[in-house]
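In structure tokens below, several structures.
Only the coordinates and a few stated rules stand behind these numbers; no lab work does. Worth saying up front: this structure is predicted, and the values here are computed from it rather than measured. Cβ atoms are built from the backbone, for glycine too; each structure is taken alone.
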Structure I
Amino acid sequence: MNDTGKLKLRPLSPRLSVYRWQATMVASLAHRLSGLTLVLFVPLYLWLLHSMTGSPASFIRMQSWLHSGPGKLSLWLAGVALFYHFCNGLRFLAVGAGWCESRQLMRLSARIVIGITVLTAALFGLML
């Protein structure tokens, strides 16, 4: 309730359409998505490891799959997700430890992590 006794009509839960997109919001959502991506890639990597340790023929088959478009894309996605999740996790640890607690530093650190990840994604793309 506000001062006049009227209820404010606000959403009961946060909605993406209500808030103005900021670097900290993007960083938080991207952190969750990168974690989900890493969890979903675990079965793929277990399958790859299992296939590569079987016979020489299955090793060659897996090696050729890794050099194909879908294989390179999956390696790129997992690499970018791992790099981002690590860097943003360090950022979250720094905020939790009491460093970078100001709004300005939180926004700056989010922009830095996003920017470094974009550059790293481009570098990973060139390497593959």
Structure II
Amino acid sequence: MAASFNLISPGTRVTANGHGEPFDVRGSQSRTFLCTMDITEQIEQESLDVSIWGSADGQDFGKQPILKIPQRFYRGETRQILDLTTRPEINFIRANWDLVRWGRVAPHPMFVIGLRLEEVSAFVRQPAPSSA
């Protein structure tokens, strides 16, 4: 498995709700990823919600995302960790995006975005210190 991959290719122009192609994560050693979303263009009075969904078979992605990236309105970079170590049933992931426009200037929302995932070392879960 690649150490990094794009769920949304850099420079992707989105003007309507949609989703990307499924990506197979079965080859991941750590099942933990740093997700970096980059918005390089946008218009005023609109919002973008990006989420990552998981699937066992690459077809059924269920009814709830496994990660929601905070809602964004402007250009910039947003980072978040996706930890699949507790979700062994997930073999595929894909990105979904939802756009909302409330302005009057343009009829459709528009963002130019990318979503890159880089595999990172798994988090080590430490037991809570005992009170003695």
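Percent of Cα pairs over 20 Å apart was computed and gave 61; which structure, I, II, did it come from? Here the read-out was taken from I. When helix-only ellipticity at 222 nm (-39500 (n - 2.57) for each DSSP H run of 4 or more, over all residues; to 500) is computed for each of I, II, the one that comes out at 0 is II. For the structures shown (I, II), mean projected area of the Cα convex hull in nm², for residues 52-115 alone is largest in I.
From I, II, which structure was relative contact order in percent (Cα under 8 Å, 6 or more apart) = 44 calculated on? Going through each structure in turn, the value belongs to II.
When distance in nm of label points 7 Å out along Cα→Cβ at positions 60 and 84 is computed for each of I, II, the one that comes out at 3.8 is I.
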